[in-house]
Structure formats: structure tokens, C-alpha cells
Structure 1
Amino acid sequence: MIDPTTVPGRPLADDEIARLRDETAACQQVVHFNHAGDSPTPDPVLRVMIDHLRLESEIGGYEAAAIRTSESMAVYDSVARLINADRSEVAIVENATRAWDMLFYSLAFRPGDRILTGASEYGSNVIALLQMAKRGVTVEVIPNGPSGEIDTEALRGMLDDRVRLVAITHMPTNGGLVQPAEAIGRVLSESGSDAVYLLDACQTVGQMPIDVAAIGCHALSATSRKYLRGPRGRGFLYVADDLANRLEPTFLDNHAATWTSTDSYAVAPGAVRFENWERPVAAVLGLGAAVDYALDLGIDRVWATVRPRAAGLRDRLSAIRGVTVQDIGETQGAIVTFTIDDHDTVAVKRALATDRINVSTSEITSTRYDMEQRGLTSVVRASLHYLTTETECDQLAERLEHLVTSA
């Protein structure tokens, strides 16, 4: 296990990273620059899931779940600790998009309501916003400041009593930009706005410290599979108690509510009302193990490790003729995006894959507001984590340089 007594904020040492890599099978197989897509699960998390699946096969799924009740409930405590919330404010759901949707579609928008969002908002979220626009809701994009992040003073000037929701993606899928989440929360608080502040933290939870109280958001959605390094098919939703208890989700079952008489039901208190009953218990336990793994390591230590590593990679790539790093923002995290002159991004991804280097691409359909503003249609995305070594960054840069010079 990782020593939980390590000093917060101190970058991980090389020997610690080596030990963490030893606990990750993928590190012996590939050079993985796709942590923003899916970060390989460490052995301790994998064992928790396999052990439960084995128990299910031996005694039955319901019976295995009953035995693991206390461990399953502890997952809520772990997630609450991760984001500085109360356990009653945490819902464990299928994925980050479902988490976001469950909150969004509970808001009972009315014609004339306004929704404010950022230029880097994620495509799945915007599709939901545009669906509400068909029902008479206005969707407006908050202008960016000079560095590319949301202009908080512009946001202040847009607020009025018709703004029902401010929906912000903390870090976009197409770059390392970190939106000023706390500053946005302060503007909403200072203005006295009644708008709900929904933060999509899919790419930041597990990568950087998240404190919902400091941010001032009313709701936050996140996933297991990215920087938390948990299993696919799990995510979580934070909803502040005072908001959760005022909302009735669009979908209810006999977990989210109780059938109290032949013609009535009672919705469960707190964030559990956004859940549903059926769930893969092994994945829930895996999420909890992944959160505990990250907490033991220290999220501030993760952040102190990945930020300079990503900055170094940007410097390496910027030095290659024909390569343009496309990241914007004053604060940047572990997602590094770039384009290469006269090279198709998908072709670059495929070429790197022949050397067992995993990268991804981010297309205009994922962040159309931002990509259209910047004249981009696709970028190569190299997302790193604390597992990523300087040697691996060198390998990536050298292979890209070879692609450019051999063209």
C-alpha cells in the first residue's frame, strides 16, 4: 500500500512512481498517453473487483452483495472525503454523463429560462442543453478571457433572475485548460444568483484536489475510469443536500423512492434519489478502492507531479518543427493536445500505435464551440498521469519528430 503519511503537495519521487508502475500491468506493455480516456487500473483495485466476482460465482450475486454491504456503503464515505462533501450528498451511478444528466433533467426548466455555459463545454452536455433550447430555454456561451478560460466578469454581467443553470466543464476533453471553478462560484455567490452551478469534473477528479465547498458548486459529476484509475461503467454525482431534497429526478425506481400506498410514493432523501437499484457491485467496490488508492497517495501530490510533467511535454513538442501545441488557459493540467502540419490526427494516432504508444484524438463534435472559435477540427490528445515517466515523454517526442522529418 501507498504510505498515507507522505507530505502533501510534494511531487512523487522516482522510486514511488516505479512502485506504482509495478502495480500497473499496462506499464509493462504499452506507453500509455490516454489517461484522460481510461487510465489502467492498478493491481490492488483489480483484486478487489476480481475477489467480489469470484464470490458472486461461488454463492450468488444477491448473497455476495449482502456480505459486502459495509464495504459498498464505505464507498460513499470515500467519495465524500475525496471532494469534501457529506456522504448523503453522493450518488453512485453508471457514469459521469448519466450523473450529469440525472441532475440536469431534474431542474424543471421553463420557457424563458436561461442557461449559461462555457466555450469548452463537452458535447454530450451541450446536446442536452440544446434539447432544452427546443423547449424555449435560451443557451448562452460565456465569453473567454484573453488566456482562453471563462471571463468571470463577463459572467457577472450576464446574470439575472432568469438564469436557471450555469453549467461548466472543469477541464475540457480537448485540452489541458483548467477553468477557474472557484472564481465562478464566488461570482455566483456575490451576485446572489439563484442559478444552479453544475460542474463537470470528469477530467479533474483524481488529477487535482477538488473541494466542492471551496468551489461553491451545487452539483458535480465525475467518472471512475479516468484519473481515478477505477473501473469503467461507474461514476458519481455530488448534489448539495439543500438542492437534492428540492428536486425530483426524471427517473425513479424502488431504490430512489419507496411505494408508500397504492397511489403514492416517497422520494428518498439526499443524493441517493439520483441512483437506481441495479448495479455491478464489483465495479462499485472497484470505484471505492480506486478512490482510497488516490487518497492514500495524496491528490495534491498527484497534482504536483502531473502539472510539471505535462508542462515539460508541451515544451518538448513545441520544439518540434511542424508541431503546434493547442492547449490554452492560465492553468493547465495533464491533458496535452497538439496538431502536426500536413498530418491527419487519426493517422498520427495509428502511427504511434505501431510503436505501442497510446494516444487519442479529440474531434470537433466533442467541443464544437471551442474548436470552431479556434479553427480546429481535430487534435491529437496525449494525456499523462503520475505513472508517466520522462523517458516516455522523450519516446513520444522522438517518434513525433521522426514522423515530421520522414514525411
Structure 2
Amino acid sequence: MKTPERAEPEGNRWRPARNVWALSAVSFLTDASSEIIAPLLPLFLTGTLGASVRTVGVIEGGAEAIASLLKLASGWWSDRSRRRKPLIVLGYSLASLVRPLVAVAQSTSQVMLIRFTDRVGKGVRGAPRDALLAASTPAAFRGRAFGFHRAADHAGAVAGPLIAMACLTWLAMPLRHVFLVAAIPGALAVLVALVAVREERHDVAAPVAANGRTPVARARGPLPASFTRAMIPIALFTLGNSTDAFLILRANQLGVSMAMIPLLWVLLHVVKSGSSTPGGALSDRIGRTPLMVSGWLVYAAVYAGFSAATMQWHAWALFGLYGVVFGLTEGTEKALVADLVPAARRGRAFGWYHATIGLAALPASVAFGAVWDRYGASAAFQMGAALACAASVLLVLLLGFRPVGTDGALEQAENA
């Protein structure tokens, strides 16, 4: 029986289900709130508060690590409780409450505490949200659904810097007052999550097997070996994928002024948003691993470009190309996770996926900042490019180029 929230395939056509629309709207508003602050935060830390580049890496890498570890716990709990929405609403509420407090921070330690708490909210909501998105979409259209969600998320990241730039240039607001504006879209995001998001009751309620095992026991089963293999190259790639705060610092180093940083950030997210849905749809047709390898190789080229860049226009061109990486990989990676894991264990699988990224993100950002401080920006970007190339080779060796998940066959085999 169909549920009201779940879209069904109509030939080759796909229409976003209610939950896909709702969660995409929530992500749009949340990212608009977050990105009012994010592109200005590295310059606020280094310029206003006197933090070092290494400190920026510790704050951003540590925040993402906390978020990803909490996604593991929240994903596991959402499988056990068979309820995704409460964790989704709690996570968005916590982040929206604390994020604007950056406006009153007087030290790097206070910014660190605020950022960590913000990322706690992200950690609580992330895995349950992704599991609910997967449950709300037929297997054949999963890449499109995750790509559509990421497109909305990045569209919010376009709106946020534009709001920040308008506040800075047209309204001549002090930087701290601009940070306070982030409270408005954050509050709207929580309201939409409360009103529009629906539970998918069939999501984690696996049928009782002939041996009498319950859906809860099914949720406790081991994750497939293919999922574990996929996490290894993803972890290696993340070790070279440091926080984007370093790209902002590099752009500023190349001559992009603070007033233009939000516009540069807009360019990045316009490309992210425009490429995410087509990228996810392409992964539905030709497979997940070819898209991921393509994205990672583009990433390596971008980082090599930042290493060699000498002029301001180089930063603009590289930021635009960098956005393509996300269109090729973000929705594709999440669709791959959903393909490889049965529905009853998807919350835990998405938790492990985010935890893998988070555990690698902290040493990645710390190492990148340390190499930058000691050997210069070029050496740090060369390191990131090399790790991306190595991860691409490892992904092909472990998963091959087969069209994993394009027809849902792998998922059906795991559920049998």
C-alpha cells in the first residue's frame, strides 16, 4: 500500500514526495541562516579575534567531528525507536537557537563552544533526516531525491551570503549585527520541520521473518560488507578534504576582499545547487562510483589549482569549479549508502557514513592548517589533491565501476 508521503515511479518521471519537499525547504532555510555567518567566520576569527589559521582548522574540524559522531548515535536511536521526526526537529531547533550567539562572542573559545553546539544540532538531525529521505523515495529515483535535497540546501547557501552582503554594503551593519540576522531563517526552518515533515511508518518496520525475528532484531543486524568497503575510500578522501574555511583564507590571500567574500561564496553555492539534481539523476542512470570518482578527480584538480594560483580571478574560477564537485558527489554518496543497506538499518548506516567523514575531518583540517602554517598554502593544497587521487583509485579497486543501486537490485537482495 502506498503512503501519502511516498512518491511512486511513473515511467521515467519523478515528482518529489511531501517529505522531500518539506526537508528540502527546511535545509534551504537552515543553510540560509548558517551561511549568513559561515563565509565571514574565518575572517572574523583571524581578523577580529586574532586566531591563527591552525586554530580555524581546529574549530571547524572539531565541530564537524562532533556532528558526525552524534549522527552515528542519532541514526542508531532512530532505527531503534522507529521515529525520525523528533530527532530531526530537535537538531534543527538546537542549531537555530545557538548559531546567532556568534554575534556576542568575545574570544575564540566562545566561538568554538557556539560552533560545537551548532554542530551538535546538525549531528542529532543528520542521519534520521537522510534515512527519512531514502524511505520517502523509490529506489530508482534516490539519486534524484538526494540531489534535489542538496540543491535546496545549496540554494539556501546562496541566499545566506547575499543577505550578509546586503547587510554589510547596503545597510552598513556592523559584522556582529549581521550575525544576529541569522536567527530569522533559522526560526522559520524549525517551524517548517514541525508542521510539514511526516513520519514514514514503513521506513524501519521490516516484516517479521519466518523464524519469528522482530523488526527490532532486524535493525540490530550487521551492516553489509559492501557498505564497509565503501567507507574506506570515503574516509581517505575526507582526510584530504579540509574545511572550506581554508579556501576563503586562500581567496583572501589572492586578493578577494572581505566585502566580496560573500559573493564568492554565492558563486560556489549557485554551482552546487545547479549541479546537484542533475548529478544525482546521472548517478541513477550510470551508477554511483563513476560519479564519485569523477567528482573526486575534479576536487584534486581544484586543489592543485589553488596551490598554483597567483591572481584574484583564479580564486573565482576555482570556486566555481569546486561547486561541481558537490553536484557529482554529495547526493550520489548518500544514494549509495541507501542502496547498500536495508531500510531497517539505514539510520545506523547513515550515522556511520557521517561518523566516518567526521572522524577524518578533524585530523584533515588540523593537518591542513599545520602544513599551511609551516610550509605554506601551496603545500597544503597539494596534499589535499594527492589524497583525493589516492581515494579515487581505492574506490575503483574496492567497488569497481558497476552501476550499483541503479535499479534497486542490490537493496532487494539484502532484504531477501
So relative contact order in percent (Cα under 8 Å, 6 or more apart), computed for just one structure, reads 24; which one of 1, 2 is that?
1
Among 1, 2, considering only distance in nm of label points 7 Å out along Cα→Cβ at positions 200 and 360, which has the greatest calculated value?
2
With P(r) over Cα pairs in 20 Å bins from 0, in percent computed for every candidate in 1, 2, 27, 56, 17, 0 is reproduced by structure 1
Out of 1, 2, choose the structure whose coordinates give mean count of other Cβ atoms within 10 Å over residues 96-103 equal to 20.9 when calculated.
2
Please compute distance in nm of label points 7 Å out along Cα→Cβ at positions 64 and 160 for structures 1, 2 and give me the label with the greatest value.
1
Determine which structure produced the value 0.05 for FRET efficiency 1/(1 + (r/R0)^6) of positions 48 and 280 (r between Cβ atoms, R0 = 25 Å, to 0.05), calculated from the coordinates; the candidates are 1, 2.
2
Here helix-only ellipticity at 222 nm (-39500 (n - 2.57) for each DSSP H run of 4 or more, over all residues; to 500) was calculated and came to -12000; which of the structures 1, 2 was it taken from?
1
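Values in this text are rule-based calculations from the coordinates and carry no lab data. Just so we're clear, the structure is a prediction, and the values are computed from it rather than from any experiment. Cβ atoms are built from the backbone, for glycine too; each structure is taken alone.
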